[in-house]
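> Structures given as structure tokens follow.
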Structure 1
Amino acid sequence: MEDSVTINRFDSFDEMKQKLGEKPLIFCEEEQSRYAIISIGDSFEFGIAYNVYGIDLMFEFDDINNVCYIGAGQNLLLIDIENKEILFNKLLFSPILDVIDIENTIYIICDLELICYSDKKEKWKLGFRELITNYKLLEDDRLWLDCEGDEWIINLSDGTVE
């Protein structure tokens, strides 16, 4: 499904809105600097106004539940592809660095937090006092994090620290 995402970018909100017409529009944060129309396959098209923190839009698919997780700046969106519905648009505590899919479980790595989603729900969340400056997946069940010199190994099944 990932290959079927099309992003059509626009220079202004008005230009995007005119092209979007009556299709759904998602606002991320109070101020936005980027505007796009996203098409997921042939089934769903929507507009998004978001802010960029040096990292572009990120997409991961949960094929079992037929949903798409989108990282957009500091917002996490969940899109139900089959029902053409926006399930949520959450403003997170810090900007998203990466969105990782391991066997239809989604991990959101942010500047100051790590969040796990499974079956369209938050499964667990960890917060950090220092910024995540580096990370590496160890096998498929553990994640190594460097938080400005403090190193952590996280068990991805339950969010516990080893």
Structure 2
Amino acid sequence: MKILATFLLVLLAGVSCFQWGPTNLNCLKQLNLSKETIDEVYQPWSKPSPEYNEILNDFLECSWKNSGNLNSNGEIVWDKIDEALSMGAKEHMENSKTDFEKANVVFTTRMIKMAYNSCQEEQIEGDTPGQKVVKIQNCVTDWLQTFKSSYQG
């Protein structure tokens, strides 16, 4: 059980890690923001993201639209999220050297998909598309943390 709990801790950290790839850098430029401005308020692993921060909401709306996870009407494209998770799992499987690592990829992907499915079923809404994204990300992190907590002890 301790191995599972440790693995889930790593999983949660990985899920919540934010990457400054081209999509996010373009949003910074488009919205005239700095990395530091977002880093100050966006630390999903250490604390829930603020739902009423317009700067963060605008940034995440831009990021999710540019990555195809949010359509032009502000609706979440759940199939795109599922596809991205599957592609990420495929890449990790290709880089996995042992059966244990491959099993971890399968387990991790299933847990993340379960979290997203649970949050999708909640039909989360927000005042803006960006706020909806923040609420969904908080929901996923909360779900994974609750799952992790149930295996610690």
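> From 1, 2, which structure was FRET efficiency 1/(1 + (r/R0)^6) of positions 76 and 92 (r between Cβ atoms, R0 = 25 Å, to 0.05) = 1.00 calculated on?
Matching structure: 1.
> I would also like to ask the following. When distance in nm of label points 7 Å out along Cα→Cβ at positions 68 and 140 is computed for each of 1, 2, which one produces 1.6?
Value 1.6 for distance in nm of label points 7 Å out along Cα→Cβ at positions 68 and 140 corresponds to 2 out of 1, 2.
> Continuing with the same structure: If relative contact order in percent (Cα under 8 Å, 6 or more apart) is computed to be 12, which of 1, 2 is the source?
Label of the source structure: 1.
> Work out FRET efficiency 1/(1 + (r/R0)^6) of positions 60 and 108 (r between Cβ atoms, R0 = 25 Å, to 0.05) for each of structures 1, 2, then name the structure with the largest result.
Largest value of FRET efficiency 1/(1 + (r/R0)^6) of positions 60 and 108 (r between Cβ atoms, R0 = 25 Å, to 0.05): 1.
> Which structure, out of 1, 2, was helix-only ellipticity at 222 nm (-39500 (n - 2.57) for each DSSP H run of 4 or more, over all residues; to 500) calculated from, if the result is -1500?
1
> Can you rank 1, 2 by mean count of other Cβ atoms within 10 Å over residues 28-35 and just name the one with the largest value?
That would be structure 1.
Any read-out appearing in this document is the output of simple, stated calculations on the displayed coordinates, not a laboratory observation. Model, not experiment: these values are computed from the prediction. Cβ atoms are built from the backbone, for glycine too; each structure is taken alone.
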